[in-house]
Structure I
Amino acid sequence: MTIEPPLAVLDSGLSDLLDQVAERQRLDFGHMVSDVKADGSLITACDRWSDATLVAGLNALYPAQGVLSEEGRQLVPSTEAFWVVDPLDGTTNFAAGIPYWAISLARFEAGVPVFAVLDVPPLRQRIWAIRGEGAWRNGRRLHPPALQAHPAGCASLCSRSIGVLQKLPNQRFPGKIRLLGVASLNLVSVAMGQTVAALEATPKIWDLAAAWLILTELGCPVTWLQRHPGGIPVGTDLGAADFPVLAADREETLARFMPWGEALVC
């Protein structure tokens, strides 16, 4: 049975904005040339257009709320509430013709996300969460992965965390490894019951903002391996700030993968 989400989630302006950006990305997919940014990551004209369109749209819809975005202003806004935007998470996939990427938005209040949405344009899926109320995918309520069985036992690693396997050569990695190439979706794969754990070595605030709330609302334990991303002071430049993180479907899984999380940052 479909469970209708709270009316606040169905804000037509925000839905229309996401639809506009998602459709443009689907049209541009396979036709973009990428450039290399200073940090070595890729960017396309579609990233820049998506960022500018989302920021302008959010400013028009919520003029009293600031915006921090990957390709725009990366300072923590001074407004009481603000948005964190990743316009196209998974640019390497997008530029390489691999149909798996996401648009990530999260609204922060008091230093933590209170509303989050991940749109996956190639799959036409939209996942959202509201603090204290739960999470949904395309209008259907999601249930905690701890209530499900995971016989495959897949674990998601990012390309920069794969090196932990060499740090613990005498221990068997407790899962079948998957590298999805999209930080936000790596983490949310745990919340969706697709993987049992996810390890991200260098996620930025825009990579993890929406996934963080979705994981929390579905009861998934999250351990920040160096620095907690909550309550960061106004004006802080987060352009180069990494927040290594380990997420799991339940506490026992978290404990099983913790040696690799600790090896990542030691």
Structure II
Amino acid sequence: MHATPFTAVVLAADRNPDDPLVKNAGVCCKALVEIDGAPMLQRVIGALQDTASVQRILVSGPARNCLDSSPWLQQALDEGRVDWVEPDRSPSTSAFRSMQQVAAATPVLITTADHPLLRADIVEHFLSEARRSGADVAVGLTTFASIRRKFPNATKTVLRFRDGGYCGCNLFAFLTPQSRAVAEAWRKVEQQRKNPLRVIGQLGWWSVLLYLLGRLSLERALQQLSARLKVRIHAVIMPFPESAIDVDSIADQKLVEEITGSDR
């Protein structure tokens, strides 16, 4: 029997109405900022459409008033290639709201619209390894060292463990019905995502002390978080440094344009 295909959820809502990146690009929302002539959201959707393990795509955002400003997105919606879900007040609550549209037995991939270097092979690798892990939830990470080697000018938030520094890849797989309960914990972590110590704090203060002393490994951190949330969480260490490159600023946009060669 073939494995149940994934439904992909793309988080595409704006959180900052005064985002300099959006204003500089002259678009309605960040998801529609162009890289090499194509909006970031279009590039992400294209990668997901080319991924064999993904059967359906839900887009959470942009806001309804932005839909008319994007002919390609409106056409994709009209043709049923993607479905739109009204975004909620935060990425985690938007993700949870979108997952309510999906049967509990269907695995869900969550990614973001500001991920213009995403490719089908990256997604397929992540989903394959997530399934292989047997976990309830899988999180894509890559090593900070690999990012530094390939993209020395990239600015990233780094979680530093005994076994090295890691960066998020905006790839999350919710593989079982039990995994849906993680959304509330994700909301709390999301509020502190730029503060690694407070993220680690979700594991307990003893873990924070070990983290400060450089003695907490990534595996141990995931074991403790799994025990606290009563689900099994697995990290998929991605061999693609570009999977951790997202666009949060004009500087990020310029970096991605350098990578794609579209700055020439």
- For the read-out distance in nm of label points 7 Å out along Cα→Cβ at positions 20 and 124, a value of 4.0 was computed from one structure; give its label from I, II. II
- Task: Assign the value 23, calculated as relative contact order in percent (Cα under 8 Å, 6 or more apart), to the correct structure from I, II.
- Result: II
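Bear in mind that the values in this text are calculations on the coordinates, not laboratory data. Just so it is clear, the model here is predicted, and its values are computed rather than measured. Cβ atoms are built from the backbone, for glycine too; each structure is taken alone.
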